[in-house]
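Read-outs throughout are calculated quantities, based only on the coordinates presented, and are distinct from any laboratory measurement. Quick caveat: nothing in here was measured; it's all calculated off a predicted structure. Cβ atoms are built from the backbone, for glycine too; each structure is taken alone.
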Structure 1
Amino acid sequence: MFIDYLKVQKDINDILFKLSNSKFRCRFHLKDRDLLYVKDKGLDVIEEHAYNFITKRLAPMSILNDGKQTPYKGHPVFIAQHATGTCCRECLYKWHHLDKNKELNDEEIKYIVSVIMAYIIRELESRE
């Protein structure tokens, strides 16, 4: 399940660049407490959290509260989801062209987690 983030794929770099040019998406940044949490837990644990959040909150075909299932604070992954357009099925479709009318498969879940983790790593590196 774990991905080598030193070899972030070109498509992830491209989407992160596009997202950084969105007036809404570029407003999201990890706060000091979020960065400290990431450093304390480590990237492997944060990745597990991201995988669990995506599997439970985004992967099902039908989500009762779609568009409202991702809080704006409380965990670095939540902030990253808003920054990367992976917060709801509508945003997944708009930014990542993932069909919103089917259950996400393992490959799509891993892609979403990769985008989230690439964003978190960039946030960490920008503060060092």
Structure 2
Amino acid sequence: MTKINVLIADDMEIILQMLKDMLETNEEINVIGCAQDGEEAYEKILDLHPDLVFTDNTMPKLNGIDLITKINELHLEKNPQFVLVTGDKNLNLFQRANDQKVIKIIQKPICNVGILEECIEKYKEIKE
């Protein structure tokens, strides 16, 4: 079985660690990196070539939706899929995420691993 390489970006260490722990319970997932701001996430995406990126929207230096847009504009040979994690309920943000083909928007707080499993299943559907 080929594992799904995942990068997680969130400026809050506790959320970053919680997401990492929850994702690592799935044997199909390989968390290959974590970033605590948008610029660090951008560099790690270019260096590590993840399959799937879970990114917070509200981060220092570069927010999540701008990170996604910036990566998508590069038209990389292997463009990652994105899940946007946010506490924001702004319809403009949701429209921008849709325009950038974000596979799922997860609302904070993340209460259970089931929502993350839905993201993994959606990613696998897209890749088939």
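List of remarks:
- Structure responsible for 33, with relative contact order in percent (Cα under 8 Å, 6 or more apart) calculated and labels 1, 2 on offer: 1
- Comparison of 1, 2 by mean count of other Cβ atoms within 10 Å over residues 30-37 - largest value held by: 2
- Read-out helix-only ellipticity at 222 nm (-39500 (n - 2.57) for each DSSP H run of 4 or more, over all residues; to 500), computed value -13500, structure in 1, 2: 2
- Distance in nm of label points 7 Å out along Cα→Cβ at positions 54 and 70 derived as 2.2 - corresponding label from 1, 2: 2
- Kirkwood radius over Cα pairs in Å, for residues 62-101 alone - structure with the largest value, from 1, 2: 2
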